[in-house]
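Got some structures for you, see below.
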Structure P
Amino acid sequence: MIRTSTINAFKEGNKVAFKEIYDHYYHILIGFSRKFIFCKSSCEDIVQNTFVNLWEERKRINEPKAIKSYLYSSVRNACLNHITRKKVNVPEQVLWDLKSEEYCDRQLIIEEVNSRIYSAIEQLPLQTRRVVILTLQEAKNAEIAERLNVSVNTVKTLKQRAFSKLRLILRSVELVVSFILT
C-alpha cells in the first residue's frame, strides 16, 4: 500500500515518490493488461503511457485509492482503445470482459492479491523461497530435493516453515481471497 506521505511528495513532483508508485504498480498493471492484450510490448507501452499521464495529472490525485483507481481505469481504457484502433482480433469474451466493470474490479482484486502473495514469498529466506516457488510450479518433494541438493525431509521442513510464515504474513489477504472465490 502506498502511504499518504508518498502521495503528498508525488503531488509536489518528488521523483523518488513517483518511482515508489511506479515500482509498486508496474508489474500488477502489466498483468492486468495482459488479460486483454496478448502482445507484451503493447502492454508495456500502455502501462508506460499510463504512468506518463499519471505524472502529468499528479496534482489532482489526493489519496492512495485515487492513484490505484486512476491507473486501473486508464489501463483498461487504453486496452479498449488499442483493440479498437489497431483492430486487434480478440475473442468476443475478452472484449466483453474488458467492457464489464464487475469483471475489471474482480481482476483488480486478483492482481492485488497476487502481488501481495509474491511480496510475501519474497520475504522468505532464499532456500525457503526456492522451495515455495518450485512447489507452486507443481514440483514434487523428491524433485525439489534433487534440484536444490537437499534431503526430502529438508524440503518438507522448509515447506512447513514457509507456509506457516506465509499464513501469518497473508492473514489480511485471506478475507479478500474468500470474497473472490464466492
Structure Q
Amino acid sequence: MKTLLKSAGMILTILFLTNSLHAQIYADPTKVPQDGKAPGLKFKLLSETKDTKTYMLVFAKGDEVVAGITEFAKKNNIKSASYSGLGDALAIKVGWFNYTEKKFKVINVDTAEITSLKGHIAWFKGKPVAHTHLSAAIEDGSVKGGHLLELISGPTVEIVLTTQPITLYKKLDPEYDAALIDFDIKGNK
C-alpha cells in the first residue's frame, strides 16, 4: 500500500510540474505599447496627395515594431492608416484570441523570416492603436502567425504605411473586452 501511495504521489508531482511548465500566458487585447522602444526607426515620405501620405518605415536591429508603429502614428498625428511589411525578427509574440478568457493566448516565436505583416491604425481612448497580424517562417520552413503582440526586429523590418484622411475610432466591445472599430462613433461616418 505504501508503494502504491508513493507511486501515486510521484505521478501527481510529475503531472503538477509538467502542467506548471506549460502554463499558458495571456495578453490583454487593449494593452498599448510604451513609447521609446524603437530608437533605430527611420522613415521617409515616399509620396503625398491632397488626402494621403505614403511612408517607408525601416526598423533597426532590436527595435520593437508594434511600439514603433504606434509611436510613429502619435508623433505624426496619423488619423488612420493601413500598412504592410516584411523583414526578419529576433523574437516575436503573436496572439490567438481565446473567447473564454477574452484575451490573447501568447505564442512565442524565435528567430523568423516575416512572410507577411499587415495592419491598420485607428484611435482608441484618444490614442492611435496599431492592429497588426503577422505570418513568419521559422527555421524548418513552417509558418506561425496571429495577432502581433511584440516583434523585436532582426537586421531590418520594412513597412510601407499609407495614411487616410478620415479618423477611425474604436470602442470597447463588452462581449469580447476588445477594442473594435465602430462606424457609429462621431467621425467614423
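The numbers here are math on the coordinates, done by the rules we state, and not lab data. Just so it is clear, the model here is predicted, and its values are computed rather than measured. Cβ atoms are built from the backbone, for glycine too; each structure is taken alone.
Overview of values
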| quantity | calculated |
| --- | --- |
| Origin of the value 13.0, 38, where Rg and Dmax of the Cα atoms in Å, for residues 39-102 alone was derived from one of P, Q | P |
| When percent of Cα pairs over 29 Å apart is computed for each of P, Q, the largest belongs to | P |
| Highest-scoring label, criterion being relative contact order in percent (Cα under 8 Å, 6 or more apart), among P, Q | Q |
| With FRET efficiency 1/(1 + (r/R0)^6) of positions 23 and 127 (r between Cβ atoms, R0 = 30 Å, to 0.05) derived as 0.45, matching label from P, Q | Q |
| Which of P, Q leads on FRET efficiency 1/(1 + (r/R0)^6) of positions 55 and 167 (r between Cβ atoms, R0 = 25 Å, to 0.05), largest value | Q |
| Structure responsible for 35, 19, 15, with Cα extents along the principal axes in Å, for residues 79-118 alone calculated and labels P, Q on offer | P |
| Answer label among P, Q for the case where distance in nm of label points 7 Å out along Cα→Cβ at positions 63 and 159, calculated from the coordinates, equals 0.9 | Q |
| Structure responsible for 0.7, with distance in nm of label points 7 Å out along Cα→Cβ at positions 87 and 151 calculated and labels P, Q on offer | Q |
| Parent structure of the calculated result -26000, given that helix-only ellipticity at 222 nm (-39500 (n - 2.57) for each DSSP H run of 4 or more, over all residues; to 500) is the read-out and P, Q the choices | P |
